Structure P
Amino acid sequence: MHIPVLKEDVIRVLSPKRGDFVVDLTAGGGGHSVEFAKRLGKDGILVLIDWDEEMIKKAERKITEMVDEKDRPEIFFITANFADIDEVFSEIQIDRKPDIFFADLGISSFHLEEGTRGFSFRIEGPLDMRISRSIKLTAKEVVMNFSERQLADIIYRYGEERLAKKIAKEIVRRRKERDINTTIELSEIVESVYKKAGIYNTKIHPATKTFQALRIFINRELDNLSDFLQKVPEFAKSGTKIGIISFHSLEDRIVKRTFLSWEKDGLGHRITKKPIVPSEEEIVINPRSRSAKFRVFEFL
């Protein structure tokens, strides 16, 4: 089940109103998109972007079901990477600048629960991890073909995993015996490294950081975020707000530093000096929200 993270905070701080032009850069299952659509009214504009065509279809179905057609904004459903925001705006040809940009950088619950996509270390599936089918490289190709040093570097750099070298070494040892084909096989390899290191009680699953690292690397997630943030000031006007929810320190660091840099350059101000985080109640209801950080910037 898809539960939008920090939904009330997103609406409260970004405060979308009737007639606004909103760009949801990561439509996902449509949870936040529906909330925007309900508030924009028929004079508003909502652009929904997602790199995964399946997610765009899900968002379209959800809005159709939950937002009254008589008071629905003009909606554009775009399958694209938000890093290509310039190409998206060139395609839709809207002669005004957005009031709000919003991105929820978390992997969707659909991707985690759909075993065939290979994102979950708890559900059996092929080692894929591609958000878009347009990406050629899969997680299996990385795990089976990259050198021990390359694997260790990826797992350490993008997963901040302190056992990266040991995990990489064990992956290489196991793949000499037989192919590593599934998410569960990889997950069990990582768990075995933790056990050998005498680490049994961890707050998160032992494979969390390794899977995160592979996903970030394969989908170029940090590069895409940086590319988007570099382009977005060109499409902002005075009063445009940009809100981003991140889920790990690598993403949050990029957002934090960019917003601070914009502020120093006189482009606007940070509405959130410190990130908004979920309440204990929300974490109980939606455990996946536990690491979420929401930062907002307003252009002048």
Structure Q
Amino acid sequence: HLLVLGGGYVGLEFGQMFRRFGSAVTMIQRGSHLLAREDDDVAEEVARILQEDGIEVLLETKPLHVERTGEGTIQLALKTPAGERALTGSHLLLAAGRTPNSDWLNLPATGIQTDEHGFIPVNEKLETQVPGIYALGDIKGGPAFTHISYDDFRIIRTNLIEKGNVTIRDRLVPYTVFIDPQLGRVGLSESEARAQGRNIRVAKMPMSYVARALEVDEARGFMKAVVDEDTSQILGCAILGIEGGEIMAALEIAMMGKVPYTVLRDAIFAHPTLAESLNNLFSSFE
């Protein structure tokens, strides 16, 4: 019985993996929904899928105490909305955040100071407060993804070796949560766009409307895109479904090229492919 503390990417991916290995899995999340940065409807559908797979999901639940018993099991005391509860498991996965290894870098010798969490502050060209010293990758904070670290390298290479002038300002940050089915995300969520006061339209379509998803018997989830009503530009998307990361990448390319959603709505895509679902998605505004 695996107890998972944390409802982010790591907790979800490992929780579902061990459930499919045959373990009982209980997922504990402090917040009101999994994947704190996602829209409520996306997080709720993710939770439903995990529960369908047999995972127990506890929301708004705070760990109070953990100890290993004499029998070798793990006792976890929790505070839930319904009161205190005790859980017994065989293993515990802490998936509640990451601690940077900046204390290994002998930073006092450089004059670089970290923030209160141990991350190294940088400017939009990834330069630290000490001129000529740069920080890239997870150590600078922000999204901890391999592809972001590689793009940090691209910026450093372009500016220092190729004498270019590029920054991290306004770069799109795509990511995929590798649960099954995948969740691919890029750009603004609906809640983020509304918080910015944007005039938006929201397109949403269940994966059960996608012929290719039905053919391969994986029609769980939905597709969602946020569009600027004034410019018809795609502001962001969440694709929870089979190969969600790949479909998201197609929309990211459209966003990079400032292609209006109407072009994808009216384009001819090969049948039967997942890509052709973009025709129907952008004909499905709420």
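Before moving on, here are some points about what is shown:
- Structures P, Q were shown, and FRET efficiency 1/(1 + (r/R0)^6) of positions 26 and 250 (r between Cβ atoms, R0 = 41 Å, to 0.05) at 1.00 was computed from P.
- Source structure (of P, Q) for distance in nm of label points 7 Å out along Cα→Cβ at positions 66 and 266, computed value 4.3: P
- Relative contact order in percent (Cα under 8 Å, 6 or more apart) from the coordinates reads 12; which among P, Q: Q
- Computed 14.6 for Kirkwood radius over Cα pairs in Å, for residues 114-233 alone - originating structure among P, Q: P
- Of the structures P, Q, the one that 21.3 was derived from, the read-out being Kirkwood radius over Cα pairs in Å: Q
- Structure from which -7000 was derived, helix-only ellipticity at 222 nm (-39500 (n - 2.57) for each DSSP H run of 4 or more, over all residues; to 500), options P, Q: Q
Readers should treat all values here as calculations from the given coordinates under stated rules, not as data from a laboratory. This structure is a prediction, so every number in the text was calculated from the model and none was measured. Cβ atoms are built from the backbone, for glycine too; each structure is taken alone.
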